[in-house]
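Nothing in this text is a laboratory measurement; each read-out follows from the coordinates by a stated rule. If you're wondering where the values come from, they're calculated on a predicted model, not measured in any experiment. Cβ atoms are built from the backbone, for glycine too; each structure is taken alone.
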Structure 1
Amino acid sequence: MKAEMNLPAGITVRPFRLEDAEETIALLNRVSQALVQVDLDDLTDGMAFWTSSEFVIGEDALVAVSPEGRIVAYAEIPSNIPPFARMYTFARVDPAWCGRGIGRYLLRWTEKRAREVLKRAEPDIQVAAVPYVLQNDQAANELLISEGYLYQRTSWLMEINLEGEIPAAPLPAGVTIRGIEPREDEYRRLFRTAQNAFRDHYGFVDRPFEQYYEMQMHYVKNEEHHPELFLVAEKDGEVIGCSLCTPKSSISETMGWINTLGVLREQRGAGIGSALLKESFRALKRFGKTRAGLGVDSSNLTGAVRIYQRAGMKVMTAFNMYEKVLRPGRDIVTRALESN
């Protein structure tokens, strides 16, 4: 690995602290405003992440501070996401401080931290660092390439206007859609279906259900959680699809968000995904939202993009995903659909 870069004169780095949260979110939104003219980060969501079991305060994030004491850059790599095959890194620099080597310094720090964490992975599996950057951030994309990261694919944030009537989509015989009841058994059934549905998504890494369940419960613990916006598609008493929505988005107070939408492989192709999407729109509209958004892999393996496009959703923002293998080995990441 290359040596760390020197920081500009007067710039210091230190571990991120929870008391930095509000200033850090403001920094991240200055970056997104400069590039795509919207806020992409939210204090409530940020706090939920920084206080989750995935993140270790004092170890997993750095802030760069100007001579005046202002946070001008931020980098993170959550270190407690078993089985540690893919370590998602993130770094952003205030537009006023770009081009001075801070981004390269932080990128190299995330890689150094990832190499420390990979010791926790099983010894025979491949481990990679995986950063996302905005597609139109030319400097960030060029930086990653210059540091040996390889472009993998692009993800989209998509949106739709919810004004006007939204008719319910037809469902196959025997299938119903409803909001869940706020009980542990309901959440467990929901998240088990979500985990199984996403096994066919690029980048999926399997983990024990109890670990996955604990990680997903941050949606439930969020103050914006509403059980009626957690939708399940059922057939013969089995949950075969789900959609997890929230009435809150950092992008706009009028926009609701679909965090997760998935259907079990054996149930796809019957219109259940389209029906869950339409019912999500209807549910968010009942909360007074006039727009809905979601994120999706633009080369999605399961055909989700086609469903969203047919429903009238348009691309709002694009992110490029890169990967750098830090330790070769057995690749346990889903990269293509396997036949049954």
Structure 2
Amino acid sequence: MTDNKDVYILAIESSCDETAAAVVKNGREVLSNVISSQIALHTLYGGVVPEIASRKHIEKINQVIDQALKEADVTFDTIDAIAVTYGPGLVGALLVGVSSAKALAFGLKKPLIGVHHIEGHISANFIENKELEPPFICLVVSGGHSHLVKVKDYGEYEILGRTRDDAAGEAFDKVARAIGLGYPGGPKIDKVSREGNPDAIHFPRAKVGESEYDFSFSGLKSAVLNYLNSCQMKGEEINQADVAASFQKAVVDVLVDHSISAVKKYGFDKFAIAGGVASNSHLREAMEKACAENKIDFYHPSPIYCTDNAAMIGVAAYYEYIKGVRHGYDLNAVPNLRLGERI
């Protein structure tokens, strides 16, 4: 451990379209969490444009780092280590954060800690749930990932299930575009679904035969597109809210079913969700209800810690730091980094 000395981590996150920096104290206390979002910019193109994201990160990275230190009321002298997301993500975007972190670590002679992005999402649950400790099951659902993970200890994971095609968030974005809601799809479908009937249209709930905890959302997305095309050919009116609500219910049903099944099978009494889609209000409500019915303790981060942020990276880095994990200046961006893989 760390001989009772407070540990301050400066964390950087730039894996997709948020440029973020944070200062985290002792792994659970967030002193600052600065996020520069590019959503308005990428909305013009209907999704994230990697080259534009990379250039915007270059513009913003020093500003968010300076602001994170200022809001935390600390200086570089206070910082014990520099943490950064090094994968998975968009390679150009990741490189901006990794390069900045390496430059800071070298210039300040501070330890450098590379953090797995999904590990960061899981660790976001530790920020507000001070009593939460491994082991537990965690569902990570975002634009690029749908993972059902056994969290065996800090930094130790076993993937029980993952998506075979589209991630849940990716399906939300594609369906939102198809029904005219635009980007970003998740929040817009969540909002308009409030006005729709989730039982108006029956969309399929896919199961992957040889792996009960894997996910597949490509067929569901295709079913929605087929429904829309059928209505258009027949001249039938499309109820946007009903389509959104019915699609969302199909996604949520599968996520809840797989998650509760895994928690019960492995004998856990704690379950957490993480990632951008974890801020979906319908998913939270359904998970809360299912966990209560099965006497499972349910944990989730606040929405600000569900979407990409640097605070979660600082939390994950703290537990790596106290285990003695350090990275060299040869740390590189790894866009397809798998959970549990070490560089």
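The figures follow:
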| item | result |
| --- | --- |
| Among 1, 2, structure where distance in nm of label points 7 Å out along Cα→Cβ at positions 102 and 270 as derived comes to 5.4 | 1 |
| Source structure (of 1, 2) for Cα extents along the principal axes in Å, for residues 6-85 alone, computed value 44, 20, 16 | 2 |
| Label whose coordinates, when helix-only ellipticity at 222 nm (-39500 (n - 2.57) for each DSSP H run of 4 or more, over all residues; to 500) is calculated, return -8500 (choices 1, 2) | 1 |
| Structure (1, 2) behind the derived value 18.7 of Kirkwood radius over Cα pairs in Å, for residues 78-277 alone | 2 |
| Per distance in nm of label points 7 Å out along Cα→Cβ at positions 262 and 286, the highest-valued of structures 1, 2 | 1 |
| Structure with the greatest value (metric mean count of other Cβ atoms within 10 Å over residues 182-189, set 1, 2) | 2 |
